[in-house]
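What follows are several structures.
No value in this document is a laboratory result; all are computed from the given coordinates. These numbers were taken from a predicted model, which means no experiment stands behind them. Cβ atoms are built from the backbone, for glycine too; each structure is taken alone.
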Structure I
């Protein structure tokens, strides 16, 4: 069995601007991507920004929200704007790990074993309702999300960057679902809550989705490709080089360390939480058009970065408190650097 690393599984990139080299270039490109997404995806600005932050930081996103809010549309729109190859896996209780990563089979005509690559060989993968699959199938994503590689029958293949997993889960259904283990949750850079749109957003959404359209198929044809996979990799390198002052770094670590002994939290965020917070804060700075991280960037990213990395005490849950409530109280008590 042999993996050919030169095989291309990506769509040919459209004519897009040159590779970015400066933070300002990165900001210009990411704002163009955001504008293209707005052509088909109405509202939910914070959710879109968080997805773009994960893209810039080279991380993965867990989207939680009720059905019908546009999670699939958002993933398709992002892939189209970046001219990236995308795939979608509908997670079900009978889904097997090989259905995700791929498997080896015997080709009778060639008289040899051949690898059939799974849907993880892509740039952007939508793992729809990830909590409907059992733990062994969820675990098939651990290696690819952390290492950017897939091992099939003892042979390892590297995925071509960029690689982004957008996983969704439904918070209101419990039957036939499996809670994501801590190791799986920790692979996600951000845990984003997908709420209902505002009244004005929903009005615009319904009007746009029903005018001269038959059925409710997702249509992203309006979106122009304004980036390429190579440009996304360059954006991620620029983001990784954004300056973080020592005082801002200490502020971020204070937030993470305080989660370990804060009332209402029985398990705080580990060191990976601090790493993720700085990575996402750097991406937030790019979106804001800056080449340095501010305390506000850290504070803005603290909740989506840490909410899935802490565990509440039984008393806090009985009181009806959520991770967001607890983290907001914590953030209010930690003084941010003023310069």
Structure II
């Protein structure tokens, strides 16, 4: 474990994401509406986003015509109707279905110049078959902050009104894990940490599974939550951090990208990073020796900010609309695997 560096430039850029997003939405609306009447061009047709295969299911959700309007994206239509292939503004392909061959690319029917989007929220360690996708996709939708359409798992937004009280705490540390493999770094860190720290483990891998609605209230009783990512990659910060810890009201102890990456999205005193300590024993001593005042300091951000989870694929796909007028035309990912695995 080593000390992680700070990144003020990236932090400022990322803290501006909310303002930039709002600005982009406003500019997008202006672009759609066009100039004032009097020599003004005809209104622009709505942007039609065709989802070729809905992620992780053969039964896509109902998509009313105003689906994207509900997320602040007017003049945008989200559809799973494949008969719209010839006329769709954008077609989106989720990688898991391509990887498992449950969906195939309609290359022979692709209209000339139609932008195609590659979408995935998985880490490179769990993404395979990208070598077959050279020279096909124009834009990328993912958690990577350098994606054409950047969709993180969560974000902090300004809070209106007072913050709710923290849930009462009765236990020290918890971890929910479904896929435990000894070769993973998180497994190795856990094995060393548990020698010095009592950790209650839940999830399929522990034999103590939690129902979907049970996870947050269970974790809320703990002071700390091990937000250990299953693999460490650039910008890969998942619901283990946003929902399982911050949303639940526990302090996240993170294992993932460097500290500077986390600080790009949340205040530096909102979490504990494994890399800040020379050993798991030192980390355990820090957690067990913390007083009440120091612990409350981890939640100072709650007075002015709240967690917004971005887990709905409808919202993720509608985010394409806000970026659509500004996405690079004619761009092609000739080596998607090289870009994503870097």
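With distance in nm of label points 7 Å out along Cα→Cβ at positions 142 and 278 as the yardstick, tell me which of I, II scores highest.
Structure II comes out on top.
With P(r) over Cα pairs in 20 Å bins from 0, in percent derived from the coordinates and found to be 27, 54, 18, 1, which of I, II does the value describe?
It must be structure II, since only it matches.
Given a computed value of -12500 for helix-only ellipticity at 222 nm (-39500 (n - 2.57) for each DSSP H run of 4 or more, over all residues; to 500), which structure among I, II does it belong to?
The value was obtained from structure I.
Where does the value 77 come from, among I, II, when percent of Cα pairs over 15 Å apart, for residues 134-189 alone is the thing being computed?
The read-out was computed on structure II.
Comparing percent of Cα pairs over 23 Å apart, for residues 182-301 alone across I, II, which is largest?
Going through I, II one by one, percent of Cα pairs over 23 Å apart, for residues 182-301 alone peaks for structure I.
Give the label, chosen from I, II, of the structure having the highest value of mean count of other Cβ atoms within 10 Å over residues 286-293.
I
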